[in-house]
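Colleague: Below, each structure is written out as structure tokens.
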Structure 1
Amino acid sequence: MSKRVFVVPHDFTFTADNALDHAIQLSKQINAQIALVHIVAKENEIEPSKSKLDSIVKSFPDSDIFSHVIHGSIFTDIGSYAEEKNAVAIYYGNSWF
């Protein structure tokens, strides 16, 4: 059986950091992974965004987090990514869906 996955969209804001903190707390309780995802509009934004996400992931060494940058739209690609990963929740701010 594979681990449950929480998707946490991250836009490098305090609100996204807060969502990640909440997701980490719950993921540790139920042994879930966190997919930290950032959506970019331009291909030249992919590498800098990967570096930023990797830095965030490294700041939580005791958590099961992986990151992914998607070239696309926040309106469609977050949900598609969550479906692809069979996510049990998507964390936004202090909420989850």
Structure 2
Amino acid sequence: MSKYIFLLKLTDKGRNELKNTIKWIDGANQIFDMCCKGNLQIYPVMGEYDFVAIGDAPEDRDAMDFILGLTVQGVVTISTLKAFTLEEFADIIDDLRLGKTPI
């Protein structure tokens, strides 16, 4: 499983339908569960983004299914980050150090 961080911004449509945000978040959780078979945590935030969501997906394609399923509604735009554990990052660094990965 890979961890994904989704940075969400409300569109004009999303801001106009702000009173329906809790229903929209419930729907986002259902879409994520269908696509990724997992739990999505969504946090309202202050700053450049309106929400941050964090979830695990078995493959990149599953995360993409979620992104497309959510953005097609026109309520949010999404920027996505794929996160790595410190152990995964250490393995990548070791591969670089050992010359297994070219830089």
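A short reminder: the numbers here are calculations on the coordinates, not readings from a lab. Computed from a predicted model, the values in this text were never measured in an experiment. Cβ atoms are built from the backbone, for glycine too; each structure is taken alone.
Colleague: Work out which structure the value 2.6 belongs to, where distance in nm of label points 7 Å out along Cα→Cβ at positions 65 and 81 was derived from one of 1, 2.
Modeller: Going label by label, the one that fits is 2.
Colleague: I have 19.1 for mean count of other Cβ atoms within 10 Å over residues 49-56, calculated from one of the structures 1, 2. Which structure is it?
Modeller: 2
Colleague: Among the shown structures 1, 2, from which was the value 1.26 of Cα Rg over 2.2 N^0.38 Å calculated?
Modeller: Matching structure: 2.
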